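Just so it is clear, none of the values below were taken in a lab; they were calculated from the coordinates. What you see is a predicted model; the values in this text were computed from it and never measured. Cβ atoms are built from the backbone, for glycine too; each structure is taken alone.
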Structure P
Amino acid sequence: MPTVDLAATPLRELNAALHRIGPQSNETHWRILNPRGQHAVAVGIDAPIAVEVEGHVGYYCAGMNKQATVVVTGNAGTGVAENMMSGQVHVKGDVSQAAGATGRGGLLVVDGNASARCGISMKGIDIVVKGSVGHLSAFMAQAGSLVVLGDAGDALGDSIYEARLYVRGAVKSLGADCVEKKMTDHHKAKLARLLGAAGVSGVDVGAFRRYGSARRLYHFHIDNVGSY
């Protein structure tokens, strides 16, 4: 297992090494020590490897991730797993705003809470937050799923397209064109699979409510001008 201590090794060297990993490499499990809140830790990986980051990270950790499993034992700053394509990112603490922003695939798991705009403009990523999320989460969310075991702040799902939102706790308010929808057996099965993938067990899927687009803002209409 390669171990990189960021107290001694420049971050640029670490990321360059991760980017060089090819399909025949046997360096499939990396351990990163002393990230000390640095930004862009383990970004742009495109290999089926495991990366363990021991400590807190700054902005954009595991951004643009493809194939890799990145686990952060600590908190993460703005934009963790931003534009993720595939793989899994697991933060064992809290995350700042814009977690999983524009993500197109893969799974982001947050053991703690997420700040504002969690899942903003998500395009296929699945996000499971075991705590609560802040205001404007899933703003302009186009595809994928956001699962919140705690509460959601103001304007959840504002200007949402076709993403699916599942919240177990209270929702402070819904954003423009976001409405509560029926929780069918199909949606319960989908939610159960997401919770299982995130390592959540013993949770009643029937305690969740589902939210999605009312589809009133897909095309401009003068009667809805105040909502644009």
Structure Q
Amino acid sequence: MNTFDLANESVRQLNQTLHSNQCKDAEIAVINPGGKHSIAVGAMVNCQVNIDGHVGYYCAGMNQQADIVINGNAGPGLAENMMSGTVRVKGNASQYCAATAHGGLLVVEGDAAARCGISMKGIDIVVQGSIGHMSAFMAQTGRLVVFGDAGDALGDSIYEARIYLQGQPKSLGSDCIEKPMNDEHKQELGELLARANSTGVDISNFRRYGSARELYNFKVDNLSAY
């Protein structure tokens, strides 16, 4: 196992290693992250990265193929524009985690703050706590699963992403409605929870939310909603 001590080595040294083939199939331990920003950004190959501590802004952004575990809390912009691989946070995540992310799986074992999954484009997100306001704003594709509650304006201006919520939304955003939870959705949710290693969860407690498709085309009657 390769170890990077960020008390003595730079984030740039770590990231340059993750951008190269030299870490392919390797296990990399990151100690003393100290809340530094942009840790493990742009990982390009299949490897295991274990970060022991809290991280700052934009950790695991643009991830491709790597499996990244954060044993702590994460600052704003976690897994922003992620493409593939997995990111797991053992604590809480701050604002706009997985913004614009295209693929892969993000698991937050605690809570996620405002704008979780904003403009998501194919990623799967599982939050085992609650999420803040404006989450899944303009979410295009992908799935957002939340075990707890959601803040104001959940799914505002949502496109074809699916939201599975076990708790209560404080309010739904424009064009976001509750939709039927059919067998195909229960199966989809079950498979996603299995991928996230979230066991012992009663799928029957979840409700599904998505787009009413009223804002796809301009209608003067909906002017106030645009």
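Out of P, Q, which structure matches 9.8, 28 when Rg and Dmax of the Cα atoms in Å, for residues 146-185 alone is calculated? Working through the options, I get structure P. A value of 1.9 for distance in nm of label points 7 Å out along Cα→Cβ at positions 58 and 138, calculated from one of P, Q, originates in structure Q.
Any idea which of P, Q comes out highest on distance in nm of label points 7 Å out along Cα→Cβ at positions 18 and 106? When distance in nm of label points 7 Å out along Cα→Cβ at positions 18 and 106 is computed for each of P, Q, structure Q gives the biggest number. When distance in nm of label points 7 Å out along Cα→Cβ at positions 154 and 202 is calculated for each of the structures P, Q, the largest result comes from P.
Out of P, Q, choose the structure whose coordinates give Cα extents along the principal axes in Å, for residues 2-81 alone equal to 32, 25, 19 when calculated. Clearly, the read-out refers to P.
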